[in-house]
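Structures are listed in the sections that come next.
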Structure P
Amino acid sequence: MLTPPPGDQLVVSTDSLTEEVHFKRSQIPPSILGRKALLVNISDLAAMGARPWFCLLALSLPEDLARSSYSSALLEGFLGETRRWGVDLVGGNLTGSSIIQVNVTIGGTIDHGQSIKRDGCRDGDSLYLVGHVGRSSRGLQLLHELNFDMLPTREEELLELVKDPHDALCLLSHLLPAPRLRAGIWLRQRKLANSMIDVSDGLVADLQRLAEASGVEIVIDGSTLELLRSEGGERMTLEHVLHGGEDYALIFSCSDRKHQEIEKIFPEGFGDLRRLGIAHRAETPAVLVDDGRNQMILTPQGFDHFT
């Protein structure tokens, strides 16, 4: 039985990558699939400010892949990331299936009573983004547009596949997301964040989840959205920024008296920090954008796991 150290509490999350829902077998090398499977789960820990501890891996593979080098390459990629993030693989399962499914359960630890949840956003809180949004969905669009054969496994080679440097970063962001773990832990340790969530299903969709959990409306600054769009290159659209999934950036809220402090002391190496907007107590939780003249409600249109 896994027992956290004295004074710590256990936090657990689970996520999966399913063929034809999250990826195409013909395009994604097994080692990259294995790496991504752990990375998306690390992001869940980041959103709670938790330290990684252990994981379980359950693989469902067609028989021909289970008996080939495919399974060993997938496991090699997965284990490489466990070593990088200090996660112990403590068990798992392998079963036959007509499609590939990679299911990960991850456990972390946190100082008792200090987990950051989605329901702590308060009236007047500022909302911040750590990382980027829109890049992953633009990267997925590139995969469809260019119809790559099996991709290379090395990050350097992935960045050389497309000429536009913005598009290259988008492709890499889709294949190998960067969990904002250090930022999440830092915010939790300094008690700077009242609420937090990672962006897995789209900026608006996940802001809506935070708004509903906290009973607030969130008003996004339209100029910030335009800045995020412009940083993604000429082909990046507001649709990518607002509704693209699998970015694994962090969104957190903080009190008005702390937000100026955060902007001064936030470590540069943790990712780009941008103020998204402000929260207000509301009977009907919602996400809105303010363009300087009008406010418009944004309807979540992010990633749907059933389409």
Structure Q
Amino acid sequence: MDTTANALGQAGGFEALPPGLSPDQITDDVLRAHGLPRRPPPGAHPALLRQWNRIMARPTRFIRADVEADPVMTARHRPRTDFEPLGWGGVIRQAVPGTDYAYPATMVYAEWVVPEVLPVAPDGPDITVGFWIGLDGYEGEGQQVLQAGVAATVSPGWFSTSVDYWAWTEWYTGEYQAPAVKVPNFSVAAGDTVSFLVTAEGPGSGTAYMHNSRTGLATSVWISAPADIVAPGRTAEWAVEGVSRYLPLFTPVTFSNCWGASLIEGASEYFTLAPGWVNQEIDGVLPGGKVRVLTHTTVVTPTTAQVAEISLDWF
């Protein structure tokens, strides 16, 4: 399969908003055309309006995303061996219509400082970790996830070990297994404060908005899925994922300003991590089947969660 061609048919960059135009002064049609976060409608939840205004008020230069296939993040969907990290660690906000809110989640947001992934690795292949937000990834909700974030790969070398960071996004479904894509012209590095907003505004239509405070750059990627795929909006996630056989060493990551929302015709909802959050951890399975917990997740406030590494599966 030509994954590059497949990826470029699955996702792409929006035209950049022209310089001198402020997103809070332009129409919804223009916002949508450039892949920018949709303005909450009149009567929306006050907190949602505040968040949108805060996001749009930041000094920003918009660029069109270059998109290419991401073989590293795509390969993580292959069957895993018994000795790899299992799943991901982080917070799940279960959003079930009929409980504490009425509509499915259509967007999720967070800001975080990109953790330092240490240039330390066992002998052997590269090892990778991902830091992301998403919709519908919990326990295979419909066997799909719409997500975006930052990944880092540690590459052992003869004389030194390097670490490479990049931004990526995907709409993965168990049925179609579309590849992940990365955005090479949206640079990220350890210590950068990044913001991501993932939205699913309709069947087969997703958007990943990303902003880097250090560079002042922002961009949006459109992500499509086959027409019969609909994001059910049952959960929102803020997560760290072990991608390779070993989990790299990383400093704790704190997801802040964590919130999600439902924006549908004529209505809006806004939610944070509490009430109704669930946390889970990355596990490592040792020879003989013994499980070692590799991460620890803490919900610090209703809008803040931290994931820290507590153990190594390769020491």
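Computed from the coordinates by the stated procedures, all read-outs in this text should not be read as laboratory data. Every value quoted in this text rests on a predicted model; they were computed, and no experiment measured them. Cβ atoms are built from the backbone, for glycine too; each structure is taken alone.
If helix-only ellipticity at 222 nm (-39500 (n - 2.57) for each DSSP H run of 4 or more, over all residues; to 500) computes to -11000, which of P, Q did it come from? The value was obtained from structure P. Quick check: 24.6 is what I get for mean count of other Cβ atoms within 10 Å over residues 104-111, calculated from one of P, Q. Which structure matches? Attributed to the structure labelled Q. Looking across P, Q, the calculation of distance in nm of label points 7 Å out along Cα→Cβ at positions 32 and 160 that yields 5.0 traces back to Q.
Between structures P, Q, where is distance in nm of label points 7 Å out along Cα→Cβ at positions 56 and 280 highest?
P
Hey, Cα extents along the principal axes in Å, for residues 40-191 alone derived from one of P, Q reads 60, 39, 25; which structure? It must be structure Q, since only it matches.
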